[in-house]
Structure 1
């Protein structure tokens, strides 16, 4: 099988803002890898690492992908859950800079009237109130209380449906009206509300087969589970006029029981072949390309260890785009885009750097990302050669907490590598989630306890002459200067600073305390990776490390 050129796939989207994408040219053939091929991959990966800025700058960022889940709209986040609000949501986000809209229509059930899956409202009796058996599985106080109204979105989905509006169809049509990419996104093993077995969001297949349950979702080693999900893939591809379908393997990320993941890679290869066949059928029906994207753990080894060998799918011509992402708990600030590029050097597969709405240093706890932190992580990914950026759950903490101006400005700037790198950006140390033994980096480096901590951070391009860099660290029970170096060059103590960007983001929980700041000499910082050394005379506990790049203050 031969992978098609992304140039051909983008023919129908030639007038979209995403026309800035500069794909890697070439085709791939299925063959056993030779030693020479392996050496070539390693060499290409190094070249991409060394010249990442040039790769990114070719398209100045490429795609700006916005993923919207299947429930947020129905919670009233963007206004009353009516068709006109759908139009307004799409219009506003397209105008802000979104080039591709990925609309999710399912968790364990669907938010539209499916012919092959349970809809969210199946079993709901509109003639009764919220005190009915259908809602009995929702925890007390969350059915229709003052602080939570979980019944509302089931009812809103039902009402939109009986009003004659297909949620996905309306979203897709409005995306086409705005000339942006119209995609559907499918969650491949949703595990919400697992602690509540009678919750109305659970599917009949989940309720009827407790032996198939994993901590999240169902066991894909069961043929019935794979076929259940393939039915929805086929329906989405046969029902709607789409530019592509995303298979979201990070919502959630368990597919096989411990020790069975390696066996599962062959099963998932077969699964992806059938998914690709569904997109091919859609192309014949629609008369235009239908792309296939996957969102997987951002480190190729970790993805493979969970049965999700996306690099092999790419080499086999089964996917057009890989979104390197992380699980909900924390975004990954060190996404190895150049490794993906090296593994797929002879293909046309696009690699996109994905972000969620939160981060965790390993010692900070989970909190909402700030726009400066998002800019930093995206800049790093684009520098390393990513074909675009992707946001997941931006409609949660960021939309609810940030000043609205920051939210929309981020969408505008995200399409331009030059704008992102020139603006304020932060490069924090984060955990890697999900994780797997054997990865080249530890799952977490913080908290660190000792007298000499070393921390590697990827920043993308070094600061310009109009910018300056600082190292910011959180050290518990110590506000005295430490010996801090960057790449072996001493940095100057700049005192204690408040995290103004976190305060401005609307966050009100842990993480608002002062942190130590150190000014970095201009000649000490490098493109790409930088090494931070923190030395003290006695043991200290370090809970946060970042490199901040801001506009240089005018004397």
Structure 2
């Protein structure tokens, strides 16, 4: 297949297919009901996340509408619901504060390009290797950051800072100077009612009803609290007027962060959705393709970068969704709200939306799961706590990078400790007692178990070169699972050190793939020339015995050994072991 044909085939696998349409036709009524249910949950969240990103409530609605449809049609899951999310606002708010609206829109467009490249490169399958403690740590960290971002709206006070906790501290100081009771009361009341309702009626989406009730009460009593303000009564026309080539270089890091976060959150959400159903399996590369198309289109309408939303996807699944029709229905319902009820939406208090997000963050974090990971192993606990702290104090992408790096280091440490250098008894066959004592005194055999790589190699070198004075050392390599360049060179160094002490070194049981590494690096060439590398340990022991008998000056080659004698000794040893085992069995 030519490169052009292969590319075209790859493109066609990303596009909607007959299987998608068959799923839509299976239970359309159930999907429509599920979509309307998700829309009820998504409306306050879309408004709140739009405000939290700095772009405004309308930007959140646009994202939920445009991204919800495109990601559903072109994505790799039948169950995903996409739109603005809390994790994305954590990354976007600093971009908005530094570069304004144009910066956020350009970041979304650039992130779409990155996601498009990732979908065709097969990176979608890499997310499965992200350690669970890292996911748990940054999820908890995101929840805390979102809560900190809502402190100004919750208190009805201004708060500015480079990080969420700095903005929260500034808002607390301003509130203390001029306190007002209604905004905190509304935020805490909305959050409390949503959490109580979730425990009382888990399957009923009460958030919209609670926000509507609070909005009516505020407007009837003319309470002095900040509100969303007037929203446009329709969708804006698409435009590229925001594009500024001069900002490209400055925005690339943020675009990469948004793309990485969007890919990660979407793939995790799809995995969660698959686990909640029977017979559903998402396509990770196509899912990235769908998110790429959504993020390429959303900025043209003035929306914020989008990703799949785990909470809304879970609501979708629990409501009985089975196809992409439900996600499309949810977006269409939100579009109708924008067209019909925009003036009513504009009266929602900002403190009420802050309460919605606070309740969402509480529901994001499962304390029992966090405690289970921390208690499972010390290493996992360290990774989770460090990832959490870096997420809150620095930023999300740094936290993921640091968490993965620490997880890798701790994993390598654990694997390196599993490698063992063990002295093993010699299988000397039918030698008499005097000869056995002679062999045990002057020959020692060591078996290396596990990986011999850079993390374990130097400990192996120290242990091996501390061998007491003997004449022959047999190094058994048949159980070496992994050998890298560092391990091979350390093995060569150990052989050289032993031979400088006058100790003859024999190698046995080298696997072909490991032997190829040694040959390439010219490790143990002297042993290879002197024919001191053997296919198995009995042959090596036989040659060691010949060395002790004074034949060390002769070139020893495995093929020149009296093979019938070796086979005879092996058969005798096997028969002797069977006889011992038989005598050990109880008489019947």
Structures 1, 2, by relative contact order in percent (Cα under 8 Å, 6 or more apart): label with the highest value = 2
request  = Name the one structure among 1, 2 that helix-only ellipticity at 222 nm (-39500 (n - 2.57) for each DSSP H run of 4 or more, over all residues; to 500) of -9000 was derived from.
outcome  = 1
task = Taking 255 as the value of volume of the Cα convex hull per residue in Å³ derived from one of the structures shown (1, 2), identify that structure.
result = 2
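None of the figures in this text is laboratory data; all of them are computed from the coordinates on show. Given the structure is predicted, the values throughout are model-derived calculations rather than measurements.
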